[in-house]
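Student: Each in structure tokens, the structures are laid out below.
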Structure P
Amino acid sequence: MDHIDVVIIGAGVIGLATAREIAQSGKSVLLIEKEKSFGMATSSRNSEVIHAGIYYPTDSLKAKYCLEGNHLLYAYAKDRGIAFNNYGKLIVATNEQENLQLEKILQRAQDNGVKGLQRKTATEIHALEPELNGTQAIYSGTTGIIDSHAYMLSLLGDFENAGGMIAYQTRFLGASPLAHQGRLLVTCNSDAQPQEPFELSCDTLINAGGLGAVEVAKKITGIRLESIPENLFVKGNYFSLMGKTPFRHLIYPVPEQAGLGVHLTLDLNGRAKFGPDVEYLETKLETDIDYSVNPERAAHFENQIRQYWPGLPEGALSPDYSGVRPKIHYDGKVWPDFKIDGETTHGVAGLINLFGFESPGLTASLAVAKEINLLIK
């Protein structure tokens, strides 16, 4: 039986960053991915925003890793020649009630240690973005956009250069502790030979399955079932703007429940898109997700956008793409943070479960990878 120091399930941005970090530390690593390429789910269906760490509860994992990851990601992109643009972001209030919410957001961001924040008056907002309607705003100077595919491709290159191996179209069938060995027996099969499963042993198994992480955990023998959360998938739809945008910054409204509101982001070519909105899905299975965008949602988008951009032309939105946030329901409530579970939580030596890695997972990825590497024996 082959033995690998570390097996990682899931080649999204968290899985790739973690695999790279561990392989560069000198351990043998196998990365298993059920799709035909890397990052084909949540990691490639988002706004590609480099977040500053503004919104997350102080002392949460999201706040900690986002703040650290922001600096690491900009430095990595510069070092590797990965395309990015530090556009900056305006979080805009449009009425008195939102002004009060904006003050709370600013206080939380300052508590989190976020740098590059500035208050903006209505006059200053108009000077920065003449078509933007706002009573007050927070300007974030460390928010930007990155080419997420190029970033993940670079992580993969680093991983493979460090001796790491990746197996695409390979499915995790289960894992169980090997008695008296301190290792885990992992069983998989490939799409090419589904009737011929193979086995290998590892010291550490990392479940970075993203949308499939809950189902992966259910296949591990000896795990405490009460430690496994329930999926709570939230779909976010995006619409693109037909024609040229008048904006030079990313524009965010005051956040709504379960999301940051229908915001405007710019790609690396300056093309504008809006989203994501919040659409709760009934399904608990990744395989049942429908990524199509309903054109009828455009009316809701237009209503939200016109609160901060009254001049949005009629019929200017076109359905683009969607993504799904892998939120989780745990211990009777929606879990608000990343969740990194070790043996003390689930009872299986050598297993690390990663749940709820939604936004700001892209920004936080390098910082998360460093932390997980420290957890490995």
Structure Q
Amino acid sequence: MAVNRKLRMGMVGGGPGAFIGDVHRKAVGLDGQIKLVAGAFDIDPKKSKKMGRELFLNPKRVYGTYKEMIKGELALPEDERIDFVTVTTPNNWHFPIARDFLEAGFHIMCEKPMTFDVKEAKALQKLVKKSRKVFGLMHNYTGYPMVKLARDMVKAGDIGKIRKIVVRYPQGWLATALERTGQQQASWRTDPKQSGAAGCIGDIGTHAENLAEYISGLKITHICADTTIFVKGRKLDDDGNCLLKFNNGAKGILHTSQISVGEENNLGIWIYGEKKSLEWYQEHPNYLYVKEADGPVQKWSRGNNYVAAKSKAAARATRLPSGHPEAFFEAFANNYYNFTETIRAKLNRKKPDKLALDFPNVDDGLRGMLFIETVVASAKSNQKWTKMKS
């Protein structure tokens, strides 16, 4: 029997005061294809219950722990229990939660970075393949239409062979010791017991790495990294600068910082090919700039027919006519749309549409963890280049 209904979503994390969990909840509502029905929202059961009340959920499906959630959902009839769970906890909880829900038979959407370390990432990759469940990783910037346009232009050979990639992600919100004020987001991100081996590099550096590989279709092979802790007493890096080598011979520069005073979320990327170059900025996401040696700068604008003609993926990810800005929530929603369409196809025992498979997955998650591991190793090494493992 065909599954013709909203998919039922559970959430672990995203309790009172959480930023990214709330973004996920808002994003899943945009298409009317998903309904949040259950959750274990905080490590404190009382806070989890409070969040459930604020979301008007059935109190019986608001759990004190994620293990209680698995047990409670499995006790329900199959046509009532959740279809997938979204994991929005600090990094150290990603692997055990994803592992246990996969083993219980649920699909997973997970925040990045995917795990605490590479060992966990490799174990999770094996488990996802063994379970044959759908695993999505929320690198939300891949969901922007003009990012998809840039990728498809590269794939079509419009800019020629890529020679150089420059990607940056400066923020300024951790320019002071914000974590010592009790600010929740700063506290766990600067704690090696919760965040892992890297701070800034893990939090936003993985976004830069993922964006560079997603658009270019290339893989980073070697890294020469320098990381710094500028704020006295901080335990993890708050600034990083990397030279990159890619598998086609291209070179790159990756800069990421959380102590760049005055910067907000100034993610930007430049892809330089033999014939043309591409330029995209996250704070102005509806435009892609195309440049060539002897010609005017082209400004491609999201929502126009010429974009749709060039990239089916960009057209699929476009929700509003040109001139009506689309951004952060919509990018999350685009990844969720593809993720849930893939789940729906699986539930209906059909092959997913190729465009629906366009969302970050467990393999991208492993790439991110290998990137973190390589940057940390390179920053500690006296040699110029550190090879990134595969």
Structure R
Amino acid sequence: MNKIDIVVTTNFGLEAITKRELLALGYEDLRVFDGKIEFKGCLRDIAILNLNLRTAERVLINLASFKATTFEELFNKTFEIDWKELIPVDGNFIVQGRSVKSKLFSISDCQRITEKAIITKLQETHKISWFEKSGDRYRLEVSLFKDIATITLDTSGDGLHKRGYREASYKAPIAETIAAALVILSYWNPDRMLCDPFCGSGTIPIEAAMIAKNIAPGLMRKFDSENFFFMDENFYKEEKKACYERIDYEKKLEIYASDISSAAISIAKNNAELLGLEDDITFFEKDVREIDLPDEYGVIITNPPYGIRIGVEDAPELIRELGKLYRTIPTWSVYAITADEDFEKQFGKKCDRKRKLYNGRIKTDYYQYYGPKPEKK
């Protein structure tokens, strides 16, 4: 497996940001589609990508793509894959499925036929009739789109939004990948003050601090591919070492995060401490109506409560209060993600730019209000 076809999946709306990350990591010849980016790489790249990508959801290996309009075609083409090089005799392989605009529309049947083809091929190799699947996990997917079947192997395991630092969360937290994207899409830089007045479990300020100090998002978690028998175990060891060497421990940050809930602040502090960021983020319990910020070209990035997310009855009032806060700090920029279509009306000002993003399955808009550029000292 000197060269492999890699698929990096994203939430809808984040493709361009993930592409920017990939380019920064040195990858070229990227093919961008809705919800995914494809390119060629090698097995070491699997470790690099899983450890370093902030806005991607999963890293997959594309094992095969072929036309399949009958179950016989699906079985035969799946059987042709050299499964003995991919799955050990005790491998716990799981087949998931999807089908869109295809003659083979029964997902359960597609999964069953694909698994049957894999087992039949492995039986030929290992000369056994029963597979206990007692070993490491190999998560496969057969995806059909317009009669083209694609079989992929998931190298990430759990989604990349699961960084490992969020041991607890408060109500409906924003995904870490979305939070990182909000920071990347803003004009904030580590030399400016940052505030999140609705911080919840602290995801946005924590992701900002990780970006500022160059802490790789995957350092605190495990990936399925670390245990793949065809992966060199040194790949992850070496790439993790490189990630640690790139951390800027000396970078001083001025990040403030508040919430009206003491429970949320307690959770946020604990999450930050797991990453050693307790000195970089100041968490405090306070109502947005009582926040006092110095007018020094800071940036607010926030995910204010909205009814569809957690059923907050006074969500419109909280947005109005956020607008009032903004008017007291004219040199600040404000970035807010919400599904509330009346946000601008409640905030009291039309945004400079609006970008559509998906927070899970919820369609949201990222409202951006640009303050003036900081004066040069």
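Laboratory data are not the source of any read-out in this text; all were calculated from the coordinates shown. Being a predicted model, the structure only gives us computed values, none of them experimental. Cβ atoms are built from the backbone, for glycine too; each structure is taken alone.
Student: Compare distance in nm of label points 7 Å out along Cα→Cβ at positions 209 and 361 across structures P, Q, R and report the one with the greatest value.
Tutor: R
Student: Here log10 I(q)/I(0) by the Debye sum over Cα atoms at q = 0.12, 0.24 Å⁻¹, for residues 105-176 alone has been calculated and equals -0.55, -1.15, so which of P, Q, R was it run on? Walk me through the intermediate numbers first.
Tutor: On the way: P: -0.65, -1.10; Q: -0.59, -1.06; R: -0.55, -1.15.
Derived from R, not from the others.
Student: Upon calculation of relative contact order in percent (Cα under 8 Å, 6 or more apart) from the atomic coordinates, which of the structures P, Q, R produces 19? Display every interim value, and only then the final one.
Tutor: On the way: P: 25; Q: 19; R: 15.
Structure Q accounts for this read-out.
Student: Ranked by percent of Cα pairs over 25 Å apart, for residues 97-296 alone, which of P, Q, R sits at the highest value?
Tutor: P
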